[in-house]
Structure 1
Amino acid sequence: MQDIVTIGKALSDSARVRALLALGQGELCLCQIIELLALAPSTVSKHMDVLYQAGLVERRKEGRWHYFRRPAPGKGALPVVRGALRWLDAAGADTPMVLEDRKTLCCVRRKSRSELAACYRG
């Protein structure tokens, strides 16, 4: 039961939902998610941590870069996680924000990680 509540809370924020839907198209670097959502790096990091704690994303670190992806089907993801992601994909597939995010994501993917991260250096 706690898994369901945790997933529900994780899906209660539009930025987290947008990030999850974007990850449906493949793995993204944290800097790409920051660019897509146009939010502060610390805010996006917190959002991604909430999604990770709920089991909705996997993360890995490669050097100084952090990458996120959805759990691979059948690779240990809980059935409730797989069900939530299927529902999210069906419910959000053709919403105006998701369609706009897809266009933006195409541009974001063309930029280098260094280019994306440059504006977040202090």
Structure 2
Amino acid sequence: MSHGSTIDLAEKFAAFSEHWRPKVAARLNGQDVRLVKVQGVFPWHSHAEVEEMFLVWKGVFRVEFRDRVETLTSGQFLVVPRGVEHRTAADEEAEVILFDPSEMVNTGDAEVSDFTAPQGVTV
């Protein structure tokens, strides 16, 4: 993890291959800049105390809500309000940048599973 120097997103994404387990690229003001590769469907969950931001770096990424689906492509982002149930999905591999509080567990209130990322893993 780099502080005070340039971070090359393509290089950072190339450094790992697993899906759904975000890696911390930087930290600022109690927030993580997390990089994640996604493919398939993530479990339904919510985060009672925090918002979650998804910025698509590469590919096509869906944020599914109980009443609608938002499809994002490279250069688009969406903020999920706190407490709103959602799941994410991608038919083909996508690369997504997350802005989350450092202590936030990626699976929120869902049961711990293979989707639950270890905290603080850096890239």
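Upon calculation of helix-only ellipticity at 222 nm (-39500 (n - 2.57) for each DSSP H run of 4 or more, over all residues; to 500) from the atomic coordinates, which of the structures 1, 2 produces -1000? Checking each candidate, the match is 2. Looking at Rg/Rh (Cα atoms, Kirkwood Rh), for residues 44-83 alone over structures 1, 2, structure 1 comes out largest.
Name the one structure among 1, 2 that percent of Cα pairs over 23 Å apart of 27 was derived from. Label of the source structure: 1. Match the computed value 17.4 of mean count of other Cβ atoms within 10 Å over residues 12-19 to one of the structures 1, 2, and report its label. The read-out was computed on structure 1.
Every number here is computed from the coordinates shown, using simple stated rules; none is lab data. Because the structure is predicted, anything quoted here is derived from the model rather than measured. Cβ atoms are built from the backbone, for glycine too; each structure is taken alone.
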